[in-house]
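Peer 1: Below are structures written as structure tokens.
Throughout, read-outs are computed from the coordinates displayed, never taken from laboratory work. In this text the structure is predicted, and so the values were computed from the model without any measurement. Cβ atoms are built from the backbone, for glycine too; each structure is taken alone.
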Structure I
Amino acid sequence: MLAIMHGAVKKIVLYLFRWPWIRRPLCRVLFHLLIGRRGVVWSRWCYGIQRRTVYLVPPTYEDLIWIFAQYQNVEIMEMFGGGDLGPAKILLQYRSGTLVVATIMSIATRRRIGFVVIYPPYGGDFNFWEIGMAITAFADRNAFNAINATDAVGYYMFSHLRARFVGWRIREDNLACDAMVRRVGYPAGETLEIGGHSHMIYRLDKAGWAKREFKIEAGEKQNADGIGVPYTILQPPMYEPRSQPETIGKSISNDMVATV
């Protein structure tokens, strides 16, 4: 019965999304009806992870409001591959409990700079947990923040959720994210045409993650300005990160947004 009701709600919501003028107010109403404060515990991100310049934490109620509002932005809708239906789809997917969602925080400022949404495998060409990441302010879009956040996600997905494969789909014109994913060590796979754009598929398995972790640990031992360990686990409710010298990364793009 619950599955039937959920299917009916989904059909109604997607039908109403045909009219652009109703999308934004409809999403606000849906958020409060379907998610609200009770949805904080549905993120599937259970603790904080600090990785040098950033730390990733479970989203608060205010974070969720902000994250879902980002899907109204054209940049997010296009790069995350949801199109006009993206804002409705992400709300319904989160309500189903299948998404892994985290807020990206800056060590230097202790403020929110972005978010991560990780989608479960659904078969076919997407047999992996798919990462979508956005660092929303230009001032925070640098190589260090992007790579450190990506490594924190890898640690959580492989070490905590025991995922078999984690990956990305990167749109052809998102050169910054493509360079970052390659640098982290995700091998390129096939190219797919999705929504009129060419996307490169990247997948990483457990063996690939083990190689990446070896490089991270070796680099941390040689780095004199770090905190001495690759990751620090931050416990609720405060998720207070350990202080470290601020590291300034060279900006690698005006658009550090990964497609999903």
Structure II
Amino acid sequence: MLIFAYDGSLHGDWVAHYALRFAASQAPRHLRLVHVTDAPPVAELPARLDRIAAEAARLGVALDVELVPHGDGDVAAALLALAPAGATVITGTRARPRARSFLAGTSPARLLAARAVGVIALHIVAPGVLGQPGRVLLPILDRGPLVARALPLLQLLRPDLEHLHVALIRERSALRARLGSTGEQRRAHADDARHLAAVEHALRLGLAPTPPAIDGSVTVAPDVAREIALAAARHRARLICLDAEATAGGALERVLRVAPADVAIVRGVS
């Protein structure tokens, strides 16, 4: 089940394009939109919901809209209470940082920390993408099960996915890079190349029978967030797919601050 946690904002309208495209890629084409209402609700809410419903009808998506009372103000708790185990909740980050943070102290951050549901938290930089990025950057930042974590999102994107670049990025200071021996550097690079090839192969299998064009790169960089932004620009990515398990805390916030493209933060069900 796909549940779209809609906050009634303009940024939420942009996130809605992705939520509807995700729902249109599945069978049955169904999206459950949940809005935790303010008291009283914002005046523009009915018109915003009508626009989302019109787009759902155009895409052939059955849209169920639920307005949930605000209650004690804990939006994340309200969403988790109504989401069945194994569901995926689609939400948005803050549109602009507050106290230098896009996520800290927000309902999306609490959802990402939960374990009973999957979460896709979207930060929209280019509203004109309309949920159809086409070109996606997938950074590898650790040796965790990235393919298993990223495939659910990539499969939702599959009808619009044309090119996937997998960027293996190892964080290493310039000083350590200079001090390391040539042999050590060569062995590390060869190991990275083998790991990258294995990830690319697993992605092709997971996106079969018609996978998009997939290629990859290996980079050693002192600033992972900056390198992700540079890789997105270099490969003309319109969406950066980040594994929430591997990109935590300050690094995640830094990526959101410098990203030249939309960002999807993904965490699967544990």
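Peer 1: Given that semi-axes √(5λ) of the Cα gyration tensor in Å, derived from a single structure, equals 34, 20, 16, which label among I, II identifies that structure?
Peer 2: Considering all the candidates, the number was obtained from II.
Peer 1: One of I, II was used to compute distance in nm of label points 7 Å out along Cα→Cβ at positions 68 and 100, and the answer was 2.2. Which one was it?
Peer 2: Considering all the candidates, the number was obtained from I.
Peer 1: Turning to a different aspect of this structure: Given structures I, II, which gives the highest value for distance in nm of label points 7 Å out along Cα→Cβ at positions 52 and 76?
Peer 2: Max of distance in nm of label points 7 Å out along Cα→Cβ at positions 52 and 76: I.
Peer 1: Related question: Suppose you compute mean projected area of the Cα convex hull in nm², for residues 20-155 alone for every structure in I, II: which one lands on 8.4?
Peer 2: Value 8.4 for mean projected area of the Cα convex hull in nm², for residues 20-155 alone corresponds to I out of I, II.
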